[in-house]
Every structure is written in structure tokens, then in C-alpha cells.
Structure I
Amino acid sequence: MIFGIGVDIIEIDRVKKAITRSPRFLGQIFTEQEIANCAQKPDYVASLAARFAAKEAVSKALGITMWVEKWRQIEVEQTNDRPSVILKEEILAAAKELGVKRIHLSLSHDKNQAIAFAVAEKLIDKP
């Protein structure tokens, strides 16, 4: 059963400017693993922007307001060319409390924008 959906779109240049303006930006928003994975891609900033959008989309699907300290609690990983979400700490606890068992994620970007779409799935309780 679908619990919630979320979508977010961001201009890639906005992420590029944030990285340039504040060296702390990367570490505040992304996990070390996300940074390392994106660094291997030719479109490094676009990949980071897609992950930023994913974090927003996931928070919307869960109905959770994001604060700076929570950004790294949503991690996007890429396995077999398919993105997936790892929830941690307070975000994981909130998802469990809501009954969310899985989050489906789709990412895309072009030369100017990155977009993410998330679907939070809740198991149906059997009568």
C-alpha cells in the first residue's frame, strides 16, 4: 500500500554554487559514501544534485520536515544502476513508527536540472 509520494526538482547550478560558497555544504548534506560514489561519475555535481532532490522527495513521501542535522540520515546508494534509500537514526525510527517498509526511488537529470521521485510503501495489515 502506498503511504506517501514525494517529488523534488533542483537546478544543478544551485548545488554547484552551494559547494563553491561553503566547503562545509557537502559534509552537512551528503554522507561520505554518497560523495565518494558521485566523485566517480563524470557528472559529479549533477549526481549530487539528484541525491539532494532525492532526500527532499523522501522526506516529502514520509511527511517529515528536514533540518540540517537530518540530511545525512537519508542516504542514496546506487546498486545495479538502480538507486535505493538507506534511512538512519531518527528518520529510520520515524519511518518504522509510520509503518513504512520500503521506499522506491527514481532519479534523473539533464544539463540544467535534477529530479527525484520517491514512493513510501507501507505493508497492509492483514485482518
Structure II
Amino acid sequence: MPLQLRDNGRCFACGAQNPIGLKLEFEEQGPGRVACRFTPQADHQGYAGITHGGIISTVLDEAMARAIITQGIGAVTASMEVRFKAPVPTGGTATAEGWVREVRGRLIYAEARLVLPDGTVAADAIAKFIMVS
């Protein structure tokens, strides 16, 4: 049976109906590009005052997925590489940006980054997604 993608509002990253979710809201920035402001809370920390890398990875994954969705494509993450470059303080706001780099057959290559208010790129990611019908 083929995989069917459906949204029930409970996505951990963007679901408005998920009481413990991040509730990220993305805006289109152009063809295949999105951005979102994210303010990690104390519940999102690893070490005291620093956002957990898993939360950062989730935000970057969602940014890329949302960029793909703007192209009218349904896809799931096949692989993702994240590079952490600077700590992301809890309580501060960062901007997640995601974009589609290339579509090749059923594969979509995307990139994302998380930028701190001073312009520092705190983390970036590259990923491969697989289209689903």
C-alpha cells in the first residue's frame, strides 16, 4: 500500500493541535523558499540555556519540508546532515530558512539554516527527500 501524506494538525514541528509541539509558522519567501521565526523555550534546552540539537534539527527539517510543499510536492525525509556552528540560546529568537536546491526524478535536494539575530548562522542542513504520491 503506498504511503499517503495527510495533515491532522498534530505535527510536532508545525501542528496547531499538538499541545507540546513547536507550532512553527512558515512564510513563503519566493519559489521553493520559506522562512520562520523560532523562539526556543527552556523546555527545548539540552544544556542550561542552550537549545537541544534535536530541536534545532527538527526546525531545519521542517523548513526544508515546507519549502518542498510550496512546490506542490509531497515528500518525506530520506537523509539529512546537520552542522552545528554556534549555540542557540533559549529565550532568543532565531530565523529558520529553507529552500529547494534541486529536483531530480523522485528525489528532492533541499537546504536550510538557522540564523541568529546578529546574522550568525547557528546551524545548517542539507537533505534528500523522496516524493510520495
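Details
- Of structures I, II, the largest value of distance in nm of label points 7 Å out along Cα→Cβ at positions 22 and 102 belongs to I.
- Structure (I, II) behind the derived value 17.1 of mean count of other Cβ atoms within 10 Å over residues 6-13: I
- Distance in nm of label points 7 Å out along Cα→Cβ at positions 14 and 110 derived as 1.7 - corresponding label from I, II: I
- With relative contact order in percent (Cα under 8 Å, 6 or more apart) computed over the structures I, II, the top value is the one for I, the highest of the group.
- For 8.2 (mean projected area of the Cα convex hull in nm², calculated) the corresponding structure among I, II: II
- Comparison of I, II by distance in nm of label points 7 Å out along Cα→Cβ at positions 46 and 78 - largest value held by: II
- Answer label among I, II for the case where helix-only ellipticity at 222 nm (-39500 (n - 2.57) for each DSSP H run of 4 or more, over all residues; to 500), calculated from the coordinates, equals -12000: I
Values in this text are rule-based calculations from the coordinates and carry no lab data. No experiment lies behind these values; they were computed from the predicted model shown. Cβ atoms are built from the backbone, for glycine too; each structure is taken alone.
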